[in-house]
1. Quick check: 36 is what I get for relative contact order in percent (Cα under 8 Å, 6 or more apart), calculated from one of P, Q. Which structure matches?
2. Which of P, Q yields -30000 for helix-only ellipticity at 222 nm (-39500 (n - 2.57) for each DSSP H run of 4 or more, over all residues; to 500), as computed?
3. To which of P, Q does the computed value -0.63, -0.69, -1.15 (log10 I(q)/I(0) by the Debye sum over Cα atoms at q = 0.13, 0.14, 0.22 Å⁻¹) belong?
4. Among the shown structures P, Q, from which was the value 2.0 of distance in nm of label points 7 Å out along Cα→Cβ at positions 14 and 86 calculated?
5. 25, 48, 26, 1 is what came out when P(r) over Cα pairs in 10 Å bins from 0, in percent, for residues 38-77 alone was calculated for one structure; which of P, Q is it?
Structure P
Amino acid sequence: MEKQQLPACPVETTLTLISDKWKVLILRDLLPGTKRFGELKKSIGHVSQKVLTAQLRQMEQSGLLTRTVYPEVPPRVEYSLTELGYSLKPILDAMSTWGENYKENYYQD
């Protein structure tokens, strides 16, 4: 993503990079370590292969993760967070804490 395409507001910049529900879940699932495509698809749940592929490509382009292809038959592809991707951990931790607090204190069945 080129610098001139980013919004002036830092919050909007962050949302531009992780605003999609799937991207946040991809980040969550890659925080513990490297995963293959099938592992990500299974852990995320109801995401289509097409959408997951598109999200992973966008995140790779923005520098949040790396995609490693191993020359095997069949090819093995693994995804890992970059240092930049790992730097989002405090944001995800805060979202998790907030969500737990909401569920415990405000959510009515």
Structure Q
Amino acid sequence: MDNAHTIITYNAILATTGKMLTAAQNSEWDQLVSLEQECRKLTDSLKKNDTEPLLDQELQQKKVKIIHQILDNDAQIRAIIEPWMARLQDMLSANKRTRNLQQTYQPVNNV
């Protein structure tokens, strides 16, 4: 992977995480999942290249700036998703408890 392709890939990841943030803000969960898969493919393409090219100082600074923006998007997405996931987990746990109680106290049919 050459220098230009490396920066292009990081910019694509940044754009995708920006779309992910918008999807999370709008509770568009299916879109968020789809974008997360797209982001994973992009990051996998970076990982496949064991050695990133050495970037000159200007490109290295640009890469660092992009990474910081990606991490900021990620933090904002997590701030939205984590409380939602906790509520979902609580609802699932409550449903499981209700189902267990119903099974425990369900009358036995003697035929």
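1. Details: P: 24; Q: 36.
Of the structures listed, the value fits Q.
2. Numbers: P: -16500; Q: -30000.
Only structure Q yields this read-out.
3. Computed on structure Q.
4. Values: P: 2.0; Q: 3.2.
Considering all the candidates, the number was obtained from P.
5. The read-out comes from structure Q.
Bear in mind these aren't lab numbers, they're just calculated from the coordinates by the rules spelled out. Small disclaimer: the values here were computed from a predicted structure and weren't measured. Cβ atoms are built from the backbone, for glycine too; each structure is taken alone.
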